[in-house]
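What follows is a set of structures to go through.
Taken together, the values in this text are just the output of simple stated rules run on the coordinates, not laboratory data. Just so you know, these numbers come straight off a predicted model, no measurement behind them. Cβ atoms are built from the backbone, for glycine too; each structure is taken alone.
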Structure P
Amino acid sequence: MLWRYWWGVWLLRPPGVYRPQGDTFLLAAAFRDAAPPAGARVLDVCTGTGALALAAARHTGARVTAIDVSARAVYTARLNARLRGLRVRALRGDLLAPVADESFDVILANPPYVPGPDVSPPRHGRSRAWEAGPHGRLLLDRICAGAPPLLARGGTLLLVHSALCGIRTTLASLRAAGLKAAVIARRPEPFGPVMRTRAARLEAHGLIAPGQRHEELVVIRADRPQA
């Protein structure tokens, strides 16, 4: 078992579970700045260790649901919540499927978005935490389509991904679903180990400039109108 210090607490992070990184911090800050009311219904999609779910439960007293496709991640999120004395409902399932008949005031999403050669996501193993198809949008597109119907009136989706995956595509998809969408945060991030191994392929496909070894992370906020 490994431990990760994050936002003032130690999180259990077993091997194979996505650890909080730059995108997690960026999304957590966006959630804090959004200042949802106490008791808000919050959904954390692709929860990993449960870091964002715990942040929501700690700082707003939110009613939090966390989802991950990995059984190990779900167990980890539950255990981290229990160790902190926080109430988080952690469910295993494919993206939004476990809560298809519910609604939320805030949806947080930090899905896999690393471009790779496979046209479908892996079904097992650590790479499920990052593999996202040739354009990095295998899960992003599904969230953009599936999250808007789950938002309550006045609800907010906060979604983080790499600019390499197409910011305009995300904005267009969310706006087509009737949401008001905009980029609210940006942050340069050095390539991690996986991205470094794929730099030559990314260059060949024109996704990055020659010699580029960083990406820009963005948080997109999309709001459902009150009426």
Structure Q
Amino acid sequence: MTSLVLPGVYTPQDDTDLLAGALDDEPIQPGSSVLDLCTGSGALALLAAGRGARVTAVDVSRRAVCTARLNALHARVPVRIRRGDLFAPVDGQSFDLIISNPPYVPAPPSRSVPSGPARAWDAGGDGRLLLDRICREAPGRLRPGGVVLLVQSALSGVDRTLHRLRESELKASVVRRRHIGFGPVLRERAAWLRERGLLAPGEDREELVVVRAERPC
């Protein structure tokens, strides 16, 4: 999807590909306003910009912002890229489409804030450190008829995501699913996840889902 990923930046993987498929299903009109939260390498932002959307991409990581800018330059597509915490860099703005592949992996308790590559996946004990914030804040950033596309693991509570979005009167549903084998992070945490009841004994595959939520016109 992208030509460059700097060290410490999340490399596009199955979750990126799954969300890209859902993005491809959206009827993006030229000039539509799109926000890509937790952009990482900028892969999804570039896809939206390539379809004529006006795209703003946000990430808290300096390396991710640098990577996304380099990839936008290489692809020769205009993307407005900002560093900051979720919606802070776009305060007061609204969008036709918000896409996000946020950190969503449940992580054992730690006294330190995730840093380096772990910042791209560690999301607190229930995996919802950013998911709940996005569900709470995104509805107010959507224009009438606007859509949120969000990818996450089933380990981090899909029903909770749907409930939170529906509480804001959005029409929310799961539009894509994919089962994948555990990567290094989940293999290392499998015993802890089983202790917490998030994994069944012997379970060694993760379900990824894309949630789509639409604001009524």
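A value of 48, 46, 29 for Cα extents along the principal axes in Å, calculated from one of P, Q, originates in structure P.
If distance in nm of label points 7 Å out along Cα→Cβ at positions 98 and 202 comes out at 4.2 when worked out from the coordinates, which of P, Q was used?
This figure was derived from Q.
Computing semi-axes √(5λ) of the Cα gyration tensor in Å, for residues 82-193 alone across structures P, Q gives 26, 17, 12 for structure Q.
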